[in-house]
Structure I
Amino acid sequence: MPLHPVFKAGNTALITGAASGIGLAVAKLCHKHGMRLALIDRNTDALCQAHAFFKDSSDTQTYSIDVSNIEAWRDLRAKVEMDFGQVNFLMLNAGIGLKSGWDDVEYFHAVMDTNLFGVINGISTFLPSLRTQTQPTSIVITGSKQGITNPPGNPGYNASKAAIKSLAEHLSYDLRATPTSVHLLVPGWTFTGLTGGGGTKEKPEGAWAPEQVAGYLEEKMGEGVFYVVCPDGDVSSEMDKKRMLWSVGDVVHERPPLSRWRDGYRDDAEKWMAKQTV
């Protein structure tokens, strides 16, 4: 398997949402390759526990910030560059999964401030440094299948992840002639704190462990893939593609939005997906 050149001993990885779940799993992956780690999370207790996974404390530092705060990002860049120099691998992974109704404006603000502006703030803070580097660097942004197929039930979260997809696509295009690769990580069903794991329950059989997601990301980055859409034990890559194709077909075929979940279309969607090969 080809290895993306950013996974290099001595390079620095900055990861948000790094205290648990996928962020921590990617941090372990980077550490395996001899990289130095800047672990970012707002949960200071969880950060301390995460730091315990890495014995080389001089090569691993933790920073507690709220990613929705741009001033905190500017302070973070100064601290990280003082501790490590330039960042080579930037993973913008922090996110929250709140749910609420249409009348709860604070819910939409909270989700967008963290999930969307947490990414925008990270890009605007560290992209100028990444642009100056001549060696291969990478930006990984964690999206969601809900930002692509848009299932009903959580409009704020879905919208935040849909916006992240759009931003990542533009960023990839704008950096196409530079040494910085951009990747949109789209996890499947993963057993993390955000999905109800919390470290106390046993992982369901169909869910992937965070380490499986990190390994899949490593593989696809080595292949130069932008859309790193992870399968899981219940949903195959083929099924993901069929669901995405049906969703975009709502626009193409002038069906009502979210038709896969509507009476009068649900059966048609299931029959169509059963016949399709992708």
Structure II
Amino acid sequence: MSADRLLIALDIDGTVLHEDGTLSEAVIAEVQRVRDLGHEVMIATGRSVAMTLPILERLSITPQYVVCSNGAITLGRDAGAPTGYSRAFVESFDPSEVLTTIKASLADANYAVEDETGLYRYTGWFPDGTLGASSEKVEFEQLSAHRATRVVVISPDHQMEDFLAVVERMGLHRVSYNVGWTAWLDIAPDGVNKATALERVRSLLDIPRSSVIAVGDGRNDIEMLEWASVEGRGVSMGQAPDEVTAAANESTGTDLDDGVATLFASL
């Protein structure tokens, strides 16, 4: 293994992908060029496994590991698996308490629980495509029947500021916020995030902390950017919120300006 090999972790939405789901030729070309230099270019995303694997195909990369579900699931390359990957590490928790707590404050919100297989059980309404192809509508009480890798809450009737205030009052910890078309809350197992999963990957690949680059744009990237910035490079996208930019030690252009391609061109 080359001593100067880099571990490069990329978020997906708003980082390699534009908001409309398109992927620019410039980003694809730079990702493949840097991969061909011998660096380990991988994905670290809040997306489920099923919604992550197609992005690997579009980028034409096959990293040793892939971090999904905000760190709760880490895939490992597996030649014997139908998709080429199997679950190497899975973090899960009993969602009962957190669901009960949130329901008391957000009675009219919509809830989904992702299990260890990637199946979402949900109540209420979720936009088409957000839960992937594997989902099942159930009664609220059934959401607690299985261990969870993630709880998702959306509350379209709340303005973002009001939603965040409600979450703050609930005193929940280890949560990440994805701000898009509506108020969206991701809750991961306690102490689990992209950074914890990436530190495990870094150790397994025996790559120094100083040879780490992480790139992201969302609040669920904050821990990852802070982790990378300690000895390596934590890079925020140009459109990232202020608190995300503050977690990084450098920044690049926006997703629309192909910020990832600009960053990679310097490697």
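Points to keep in mind about this one:
- Distance in nm of label points 7 Å out along Cα→Cβ at positions 31 and 239 - highest-scoring structure of I, II: I
- Structures I, II, by mean projected area of the Cα convex hull in nm²: label with the highest value: I
- Each of I, II could give helix-only ellipticity at 222 nm (-39500 (n - 2.57) for each DSSP H run of 4 or more, over all residues; to 500), but the derived value -8500 comes from II.
- If mean count of other Cβ atoms within 10 Å over residues 7-14 is computed and equals 19.4, the structure in I, II: I
- Among candidates I, II, the computation of distance in nm of label points 7 Å out along Cα→Cβ at positions 15 and 63 that gave 0.7 used structure II.
- Looking across I, II, the calculation of distance in nm of label points 7 Å out along Cα→Cβ at positions 23 and 103 that yields 3.4 traces back to I.
- Winner on mean projected area of the Cα convex hull in nm², for residues 47-142 alone once structures I, II are ranked, highest first: I
Read-outs throughout are calculated quantities, based only on the coordinates presented, and are distinct from any laboratory measurement. Not measured: the values here are computed from a predicted model. Cβ atoms are built from the backbone, for glycine too; each structure is taken alone.
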